[in-house]
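No lab work stands behind these numbers, since they all come straight from the coordinates. From a predicted model like this one, the values you see are computed outputs, not experimental measurements. Cβ atoms are built from the backbone, for glycine too; each structure is taken alone.
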Structure 1
Amino acid sequence: MKPENIKARRSSFIKFLLLFILTTTIIVVAVFFNFRVPQKENALLKERAKNVEREMAYQKEFATEVMGLQAMIDSLDTPGQNLPFTNTLIHSKLADLQSSIPRKDSTYRYNMYTGIIETLVDLQATKNELHSLDDAKARIAEYKAVLAQTRNELEQTKRDLDILRISRN
């Protein structure tokens, strides 16, 4: 005795089997992506966090170096300072600081770091120029005194000349 609906039963079983396999595959893929994608995302986020920590550590080191350089530049105003030696020391520290800037950082931070270094170089140049102009005030005062003395002598010579002209006539 064979059932009369064997083709319908077989067709229904094959449809059930295909749908079961499809559903199971979808569930397995969903579970896979549910666990694998967050792991990759976590790895990416951890890498970014490490980069941020490295950047913060570099910024702290950079700020410390800049503070030291500012103190050295401010010491240029101290009387009796060995200016050529201090300037050489400042130049070498600035060069070291410039070379320590990460080259791969092409964002605004690289420009910020180089801008700070350029500002420090300009400050040092301005301090040196100010130092060279300190004795200019004394020279200007000396020149003013010589000018006043020369004007007095000129006035005296004009008077003498006028007296000579009057006495000749």
Structure 2
Amino acid sequence: MIRWINGKRKTDLSTETEALRAEIEALIGRFKTVQFACVSEDNEPLASYAPFVRQDGDFYIYVSALAPHTTCLKTTPVASLLFIEEEQTSRNLFARLRLILQCSVEEVGRGSADYEEVLDRFADKFGPTIAMLRQLPDFSLLKLEITSGRFVKGFGAAYTVTDKAFNQLQQIIGK
């Protein structure tokens, strides 16, 4: 498999890529919820958050129809996810470690094998609250699939993300 790292063709994952990938996974691993932005049908931006689980590199959120973000995500099925270093631990607030992921959004049908499997993962991660939420008819399971992204380690250290396994990272070089 061919990969591109810092503009150079590589046939195997380099040590640098493995280290970056580990940093990305560690950053995501710090969180039980994800911050995200979406756009309404009227082109109005909306920021929100939701608890999430990951499966096969995709992110899943379980959201209520009563929340404005659910309508946004269903009518304009794109989202931008944000995982960002906590202010208290950041060495420089202008250069916080962060991962921004552009995603397509798709509703997972109730009763499908994926629906049950992912909700079981939610129950494992979030406990008995999920059993109660599963009974509510207004909740929807949404799959957020990475289409692109950016991992920022700090000043002059930003990388494009082009795959959900974080194997294809390319450093962004200023002009």
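Which one of 1, 2 has mean count of other Cβ atoms within 10 Å over residues 68-75, as calculated from the coordinates, equal to 14.5?
The structure behind it is 1.
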Check your understanding: Taking distance in nm of label points 7 Å out along Cα→Cβ at positions 76 and 92 for each of 1, 2, which is largest?
Key -> 2
Study note, to complete from the structure: One of 1, 2 was used to calculate helix-only ellipticity at 222 nm (-39500 (n - 2.57) for each DSSP H run of 4 or more, over all residues; to 500), yielding -7500; that structure is 2
Revision key, fill the gap. The value 21.4, 80 for Rg and Dmax of the Cα atoms in Å, for residues 28-123 alone, derived from one of 1, 2, belongs to structure 1
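Computing FRET efficiency 1/(1 + (r/R0)^6) of positions 52 and 156 (r between Cβ atoms, R0 = 30 Å, to 0.05) gives 0.50 for which of 1, 2? Intermediate values should be presented prior to the final figure.
Working: 1: 0.00; 2: 0.50.
Going through each structure in turn, the value belongs to 2.
1, 2: which one has Cα extents along the principal axes in Å, as calculated, at 50, 34, 32? Display every interim value, and only then the final one.
Working: 1: 169, 39, 16; 2: 50, 34, 32.
The structure behind it is 2.
For structures 1, 2, calculate relative contact order in percent (Cα under 8 Å, 6 or more apart) and state which one comes out highest.
Values: 1: 17; 2: 24.
Answer by largest value of relative contact order in percent (Cα under 8 Å, 6 or more apart): 2.
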Point to revise | Structure with the greatest value (metric FRET efficiency 1/(1 + (r/R0)^6) of positions 84 and 132 (r between Cβ atoms, R0 = 35 Å, to 0.05), set 1, 2) | key: 1
